1. Consider the structures I, II, III: one of them gives 4.1 for distance in nm of label points 7 Å out along Cα→Cβ at positions 96 and 120 as calculated from the coordinates. Say which.
2. If helix-only ellipticity at 222 nm (-39500 (n - 2.57) for each DSSP H run of 4 or more, over all residues; to 500) is calculated from each of I, II, III, which structure is the one that comes out at -8500?
3. Upon calculation of semi-axes √(5λ) of the Cα gyration tensor in Å from the atomic coordinates, which of the structures I, II, III produces 33, 18, 16?
Structure I
Amino acid sequence: MSLQLAEINKNGLSMASRERPRPNGQPVHDSLYLPSEVRILIVDDEPTVSSLIREVLARPGFVIEVVNHADEVEARLASQPYHLIILDYVVPGLDPENVFEWLRREQSNASVIVVTGYPSMESVVSSLRARAYDYLTKPFDLSQLKAVVSNCLQAKGLLRLSEEALRETLGNTIRERRKGLGLTLAQMAERTNVSLGYLSQIELGKNSASIETLYRICLGLGIRMSDLFQAIRS
């Protein structure tokens, strides 16, 4: 059930050193910010594993709690709402189906990431029925866990691109689409009836585009606006 310590040591560095302040919000981390506090619960009978996971995920705005004892799990789940629960599927003294029932009853709005050192078809099916967000087998790369957590919180709207990062990502996406079509910036300006300077500023991420301008750009690229924003998400 343990994570390989070599992988933990390689990937489990604190994220705090990569953060930078953002006005009017939580600090930015990897171009993402938290509009509000996020509560996470880790359920794992191995204190070393749960502590390392908590250290890897730690960042301002995250309130991360850990429960290691089977007889404390039900009460903890009933104590307060959580946004995300990282659940070890095999905890001695607990029936996974009972835990999933507690989750349905007490934490209906929480997303659940199941981890296990003993993968089986039964546990996969059980997790799917419980609508778990993801299922990870131990040992796993902790960078993979961070990515899954990030994707989960973004899907819930709890972790978002900063305005600066959104402009940059949008600009990069438009530029790559334009180049993929073999269009110069001048040709794109002619297609969209948007000034060359404005298009350049948008592609550089230095200026925000209005909805009307984005609509014109999408027409010029031959894509739908939904395709453009889907590309940003991926």
Structure II
Amino acid sequence: MTKTRAVLYDAGRTLVRPRPEAPEIWDFLAAQLGIELARERTLPDVGHFYYARLGEDGLGAYDSDARARSFWSNYYAQALIDAGVDLARDELMSAGDALYDWYQQPEQWQPYPEVLETLSRAHERGLVQGVISDWGTDLIPILHAHDVTRHLDFVVASASVGTAKPHPDIFRFALGRADLQPAEVLYVGDSYVSDVLGARAVGIRPVLIDREGRAPSLDCPVVTSLLDVLDLVEA
């Protein structure tokens, strides 16, 4: 078997997670609209909105900053409609725009507890490390603010390269950037469709991270911590 030379990662829900909890998000939207909203509400399932509601358009929702903004503004507008808010859609979209801008601030994100240790240990082993993520061009400042870029060799954000997962072009772009062959790479992400199927389509070995342990039996390795990925490198 070809020796693993690199571990590449998704960003959101793999390396970093949003800091605000749902009540804070509802408070923010309520303040933008000048209304009261129940803080205990849950937000719509993003995966369902991403794939089921948008179909093929959902799969390309991050191929530019404009498309990423449109996706999230529509998502938050739909959340407000589902919550029974009876306001014009342009008002709801405006509130969603403001929340999207809020999330572009690095302080609204935090790395998972084991991330910096994992990146450091992988660096000590001489592994190439990089990110392939469906994200806007604000990704690098966010990762840099939390010291995540210290041991990364490159970051590929979909909005910067004009193609989004699971399309193979974004994975091929990263391989070319790092001068790697697919068989030399492990790719870790939290989405079976975008990450596992996308990586596999170009011959990269995928790993699904499932910190909550909710994934069913799958046809790929599943880990609950990024530290477990280092064991897969040695296997």
Structure III
Amino acid sequence: MILYPAIDLLAGSVVRLRQGDYDQQTTYGTDPVAVALSFVEAGATWIHVVDLDAARGGSPVNRPVVAAIAAAVAGRAQVQTGGGVRTVADARALALAGVARVVMGSAAVAEPALVAAASEVVAVAVGLDHRNGEIAVHGWTEGSGVQLADALQWFPTAAAFVITDIPRDGMLTGPDVEGLAAAAAATSVPVIASGGVATLADLSALKAVPGIAGVISGKAIYEGRFTVAQALQELAS
């Protein structure tokens, strides 16, 4: 099971939001490349990067930062990045920036065929971020009317599903293991769990679920609940 330590970018800084609320942010650093390198030096083989500015509907102002992270970890780790990946051109630009996999969320839900088209350029994970089963879009600011259970059937070319339980995100309340297990059982596409991870026991619980291939952790690492090295050891044990 793969650990994806997370770097969320807002105006070039490393931040975490509570439940996706841009008005409730905590800044953890102003040097995202250094943060990424610290994760890799601890043994991480993937880094999960989110451009929060682009996700909310702005321009991809953090794309040079994403490229700098990818260049810094090249040959040691791969970068998966999301936030504002709305077109095949966006996917291509990120691939050229050194990203190994992009995450398409709002655009994928609005136009599922985009995922197949972008998958010809770079591996595509589909971000299915939900509140009580309803997929949220546009930086989690709007409901889509689409249910998670339905969306799981729409993307046969997806490299993975990144499933985020928004009410748990950034709250350190534990992941929705039961819901994630149901989602993983409903698809043959690997599931990456996101939202709520707070302890090594949470990682252990997710590791035991068939079909969950990875877990994203951000706040728990930044708040010192566990280190990247400890998380990797737990997932490997």
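1. Values: I: 0.8; II: 4.1; III: 1.8.
Computing distance in nm of label points 7 Å out along Cα→Cβ at positions 96 and 120 on every structure in I, II, III gives 4.1 only for II.
2. Numbers: I: -15000; II: -11000; III: -8500.
Source structure for this number: III.
3. Answer for the origin of the read-out: II.
Read-outs throughout are calculated quantities, based only on the coordinates presented, and are distinct from any laboratory measurement. Computed from a predicted structure; not experimentally measured. Cβ atoms are built from the backbone, for glycine too; each structure is taken alone.
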